[in-house]
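Structures for review follow.
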Structure P
Amino acid sequence: MNHFSPRRLLVFFRHTSIVDRIAVGAIALYVIFRLIGRVTGITLPLTSLLGFVAFAAVVYLLVRLIAFLRTRALWSLRNRLIVAYLFVAALPVVLLLGMVTTSAYLLELQIGAHLLRDDLEGRLTVLAADTDSIAAALNREPDLKIDQPVPPNSTAIIDPILMRPNVAKIIAAAQAEWPGVRVVVNHGQQLVRTASGKQFTGLAEFRNQLWFASAETLTAPGGHATLLAIAPITPELLDSLPSKLGPIELMLLEPSANLSAPGISFDIGGTHYTLGESIASANRKVIPATNWLDIRIRGVATLEAFRADLGTDAVERPVLARYSFRLSEVNRDLLTSVGALGPALVVGLEVAVVIFLLLEIATLGTGVVLVRTITRSVADLYDGTLHVRRGDFGHRIHVRQRDQLGALAESFNEMTGSISELIEEQRKKQRLENEVSIAREVQEQLFPRVFPSVPGLELAAICRPARVVSGDYYDFIPLGPTRVGIAVADISGKGISAALLMASLQAALRSIAPTDTHPCTADIVSRVNRHLFLNTSEDHYATLFYAIYDSTARTLTYTNAGHLAPFFVTDGIVQQLDEGGTVVGLFENPGYTERTLEAKAGSLLVAFSDGITEPENVYGEEFGIERLKTTTLRQRDIPVQRLAESLVSAAEQWAGSPEQMDDMTIVIARMG
């Protein structure tokens with residue numbers, strides 16, 4: 001369980017950089033300055049500068065903290081895949097839904113603005129028709145006066161011509177249908193000019209009030225007259241609009257040169273406006289929602305109005321329109337235009353939405369499952385590597401699925417199994433090497449450490465095993481003050497088994513040879529053969545050369561039991577000592593013979609194993625007995641130890657390879 005401790009804090013502090021420590025120190029120093037100032041009421045010098053440095057330090061530490069948290073959060077592969085999935089799959093869907101929602105909202109705003117304009121256009125159409133009727137009546141009246149200049153402070157005066165029965169009747173009919181309609185002449189010239197001389201129909205400001213207006217030019221004797229029909233926009237009129245819009249509010253925008261004027265202001269077309277007259281519906285309501293998707297839409301639009309007061313030019317005055325409506329109410333009216341197909345279209349849209357949501361949920365679920373599958377497999381592999389790091393090679397990963405990750409888990413299990421086997425084999429090999437090392441130490445004890453001292457006899461011997469232990473054997477056995485036994489053997493096979501047979505041969509020879517009071521080498525070899533035959537397996541045998549040198553009689557008696565014939569050099573003549581019989585340990589009573597030679601002063605006995613004669617050069621040629629004989633004759637006068645080393649070195653140089661194929665043993669005796 002993680003818990004706070006000073007040691008953890010110290011370890012964390014050691015992993016911070018010098019800049020991190022300076023930032024923490026600056027913040028701490030600023031806090032101390034502030035505390036001192038609050039307690040004493042005295043502002044310490046450089047507090048403001050230190051505050052700026054502390055602020056920069058806070059920003060720096062926040063950046064470092066974000067990077068640290070991001071590194072820690074994204075260290076896990078699961079978190080990385082989740083983040084990648086969110087950016088690759090979820091985020092585009094969210095953006096698409098956001099774009100669709102925004103587009104649908106803007107479309108609904110356009111629909112609301114279109115309905116509001118249609119409602120207002122309907123009223124303007126009625127007013128335009130009334131204006132046409134009044135204009136037609138005025139055209140039939142005589143004495144229609146042309147437009148006259150109107151003083152700036154003039155008010156709209158009802159011209160007497162409008163009181164004539166035919167005209168008044170039409171005006172009365174219009175006012176009966178629309179009580180607020182007013183008709184004047186000699187006003188509205190600016191609006192007609194705005195419409196390029198044609199009839200103007202639209203919103204207009206007249207006497208600082210927002211009106212429906214329709215202006216038309218009439219032909220009068222001597223010129224033109226202008227007819228203006230206006231109707232005020234009132235809350236009652238907004239309530240009477242036929243569309244399904246909810247509350248409606250129209251606000252006349254007043255141009256203002258004061259950019260810092262209080263209240264809400266707008267910049268439209270490079271002109272600064274503030275809110276002016278506001279007209280809002282009184283009884284229009286938004287119906288209750290039919291479901292949670294039936295939201296309330298609130299919209300804003302601008303309408304065009306023109307100033308219809310006195311003046312030569314018409315000034316454009318924008319009108320800000322605010323409206324709201326319920327989504328289902330407006331869309332229901334829209335779908336009526338397609339007749340009986342409307343409900344089917346709604347159902348189709350709902351089905352498409354449901355299918356889209358189901359597919360998105362399925363996609364999200366599939367992504368989560370895949371991410372979980374991948375991260376769980378990776379987590380298992382990571383846990384497996386932790387076990388391997390701790391040396392637990394017996395841990396196995398549970399294979400949950402048959403895919404590439406499953407194959408990877410199986411490969412990991414096979415790898416750890418192979419490592420376990422290799423480690424076990426290594427342990428066995430190590431134990432075997434230890435045993436072989438012990439065997440080598442034991443075998444080294446079998447070779448004579450001190451050579452017997454016999455008058456007139458010089459001895460030398462070298463044994464270089466091809467492996468840790470040798471299958472060759474040599475020995476010098478003291479048989480009295482003037483006699484010594486010389487033995488050279490080559491055990492069949494190599495390694496431990498050969499070393500064991502060598503030990504048995506050495507024990508048998510050393511136990512048998514000293515008990516023989518007569519120098520009969522054939523009998524000794526025969527008894528050694530019987531011992532090995534009875535105590536070893538059928539496939540184990542050895543070649544053996546055994547000789548006895550008598551310094552008093554100056555004789556060399558030997559028996560060669562299948563060994564390579566040693567050299568006996570006397571007066572420069574080389575004899576090969578091959579008298580004896582077959583190898584020892586293979587047959588029970590093969591029969592052995594012996595031979596006795598006169599050992600003149602300076603006679604040389606050279607006994608060796610096949611490891612000396614069989615090394616091959618790069619051409620496959622063996623060193624051979626003849627080269628060994630030639631080398632021996634050439635160097636026979638040097639000391640016996642140097643001669644032994646020279647013969648071994650000559651065989652090694654002939655092979656030219658550091659790898660030794662067989663045990664190399666050589667024994668040399670110079671008799672005096």
Structure Q
Amino acid sequence: MTVSSSIYSKAKSAVGSPAVRTIGITPRAVVLGLASITILSIVTPYTTLVVTGSQIAANHLPIGVVLTFLFLIAGVNTALAKLRRKWALTGRELLMVYVMMLVPAGVPSGAFLAYVLPTMVGAFYLAAPENQFSALIHPYLKPWLTVRDPYAVKWFYEGLPAGKATPWGLWLVPMFWWAVFALAFLLSMASLAVLVRRQWIEEERLVFPLASVPLEIIGPLDARPTAGSPFFRNVWLWVGFAPVLLFGIINNMDAYFPAMPHFRISGIQLIGDVTVGPLRELSGLKLFIYPALVGLGYLLSAEVGLSIWFFWALNKVQRLLIGMYGLSGPGGLHGWNTTNFFRNQEVGAFLLMGGFLLWSAGRRARKILASADGADVAEARQIKMALAGLAVGTLVLGAWSLAAGMSWGIMMLALPLYYLTMMALARIIASAGLFFVEISWVPSDVLIQSLGAPIVGPSSLTVVYLQQAVAVNDISTCQLPYLTDSMKIGHAARIRLGGMLAAIGVSFCVAIVVSYIAGLKMIYPRGGLGMDDLEGMPRWLFNRLKGDLDAMEPLSTFSLTFLGVGMAVMGFLIHMNRAFIWWRLSPIGYLMGSTWTFDRIAFSIFIGWAISGSILRYGGLKPYRTLRPAFLGMILGEFTSVAIWLAVDALLGVKGRDLFPGP
């Protein structure tokens with residue numbers, strides 16, 4: 001039997017006790033949450049665009065959110081408690097602040113700002129006679145979604161001339177309509193999160209490892225946590241925290257003091273650059289070790305931890321066999337492409353997993369709505385609201401897509417494709433709690449390979465490219481996993497669902513407005529050419545779109561074949577996982593087995609999994625639970641060291657040091 005997915009006993013007992021009533025949202029928690037997301041919406045784009053260092057929002061346990069949360073407990077709440085104990089916030093209030101920061105955490109980064117701004121101007125700035133953007137792309141970009149003024153476009157990338165002001169007015173209309181898209185997408189994602197809430201949390205008892213971090217820090221929900229709380233007094237926390245923090249500080253001093261030693265624990269070369277022979281498929285293979293991910297590996301269930309490294313290793317074995325039998329490269333099997341072989345299996349796995357999750361949620365919703373049991377009345381009301389929210393969000397997204405130039409047929413395929421992708425992604429985070437998740441494909445790939453570019457059409461394809469840049473291109477900041485983790489936190493803390501979602505919605509709107517203002521104020525005076533996301537993302541996006549518009553490729557039978565293989569394998573894994581208790585492989589590992597990010601996380605997860613498995617096997621649950629805070633400390637220690645170096649780099653003007661997840 002695998003390790004239980006329950007959160008620690010105190011939170012769990014509070015959830016299960018009928019004596020604990022549902023708690024509403026306090027005004028001071030909402031105000032503090034809005035203040036916190038306002039600060040993060042300024043700090044995040046500064047670290048991303050100006051310092052260009054480690055991103056504090058680009059994962060599903062955002063560094064900025066976690067460290068702000070710790071500051072509120074150890075700093076603000078401690079000060080309030082010293083003035084008067086009753087002034088300190090309760091654990092529930094602090095968790096409310098946490099989810100108000102968590103869901104919009106990516107808005108000032110890859111979930112909105114860092115991609116939507118360059119999307120509005122990039123095709124015009126990068127246009128040149130040789131790339132033919134003016135003829136191929138510009139006709140399909142609606143004026144209400146872009147900024148076309150040549151001076152506003154030029155100054156965005158090259159900086160304001162002396163005496164010129166930021167052209168705020170030119171950005172208002174496109175920013176409004178992109179905000180409408182983002183909010184409608186958020187509404188749809190929140191509705192999906194509510195639909196799966198009870199099923200994933202209570203019936204399937206998924207682990208939600210990332211949600212367990214703030215819950216364990218808080219401890220007893222009715223207490224008023226401070227720096228003197230049991231969590232901070234646990235000696236094992238500091239056993240994990242202190243060495244990792246010290247190592248992170250000392251090991252990165254070489255940027256300022258070249259004589260200092262630097263121990264390379266990430267990017268360890270296993271196989272060099274190989275161009276011939278079987279090993280060419282494993283060329284450049286490296287191992288990466290991150291203490292935070294080792295800590296995460298310890299928190300995972302044995303089944304999920306095993307699956308992550310098993311499917312990573314299986315992918316490498318497959319690549320080696322492909323190289324040995326000469327299936328790819330010059331003289332290889334006709335039509336074979338190793339990248340597409342793995343990518344399309346991944347697409348099929350994602351679509352089948354997402355479809356299965358939606359079907360399962362829908363079947364359960366019908367059962368609840370048809371039940372006459374009075375115990376289900378409250379949940380039936382929530383399901384009806386979720387279905388209504390999903391309908392409204394989908395209608396707005398559909399109308400937006402049609403107005404932007406997408407055809408009815410492609411719109412009816414594209415929106416479900418986004419939803420299926422997000423559902424599978426949320427399942428990965430809920431089960432495995434991975435900080436970094438990646439897909440090696442984008443929705444435009446699926447539509448082109450399944451239908452053919454001529455059927456999709458240039459106008460629809462352009463709109464899909466614009467939408468995926470904002471909604472699904474940066475998987476590490478997508479909202480649905482944040483929302484499902486928030487559902488788990490709210491459920492454990494007995495926070496009223498409606499109030500929590502309303503507060504999250506307001507926080508999301510504040511993040512959009514503040515990050516928009518902060519972003520333009522940072523970009524125009526400096527110019528965006530030195531800011532990687534602002535230059536590299538639109539260059540990749542529009543060059544890729546141009547390539548698809550030039551080629552107008554028909555549907556690919558090769559791609560469809562291996563998409564079907566991915567579906568078949570995923571269907572088999574789901575069946576085995578549900579039907580047989582002895583089956584140890586989770587489908588989660590197969591979803592990500594071929595991605596670049598998987599190479600970065602698999603070995604660290606293996607170390608944490610091996611340690612936890614050994615302790616459970618030879619020591620039992622008691623030492624496992626005793627040592628759990630040490631591995632949480634490893635996560636917090638690496639986060640803190642990254643934040644310290646970000647602050648130092650910002651003060652001293654050093655740019656481009658990406659310490660986490662590492663260069």
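Throughout, read-outs are computed from the coordinates displayed, never taken from laboratory work. Just so it is clear, the structure is predicted and the values come from calculations on it, not from any experiment. Cβ atoms are built from the backbone, for glycine too; each structure is taken alone.
Things to note:
- Ranking P, Q by FRET efficiency 1/(1 + (r/R0)^6) of positions 54 and 638 (r between Cβ atoms, R0 = 30 Å, to 0.05), the structure that comes out highest: Q
- Structure (P, Q) behind the derived value 4.2 of distance in nm of label points 7 Å out along Cα→Cβ at positions 430 and 622: P
- Identity of the structure behind 3.4 (criterion: distance in nm of label points 7 Å out along Cα→Cβ at positions 254 and 278, calculated), options P, Q: Q
- A value of -15500 for helix-only ellipticity at 222 nm (-39500 (n - 2.57) for each DSSP H run of 4 or more, over all residues; to 500), calculated from one of P, Q, originates in structure P.
- Comparison across structures P, Q (criterion: distance in nm of label points 7 Å out along Cα→Cβ at positions 158 and 614) gives the highest value for P.
- Structures P, Q were compared on mean count of other Cβ atoms within 10 Å over residues 414-421, and the highest value belongs to Q.
- Between structures P, Q, the greatest calculated value of relative contact order in percent (Cα under 8 Å, 6 or more apart) is seen in Q.
- Which of P, Q leads on volume of the Cα convex hull per residue in Å³, largest value: P
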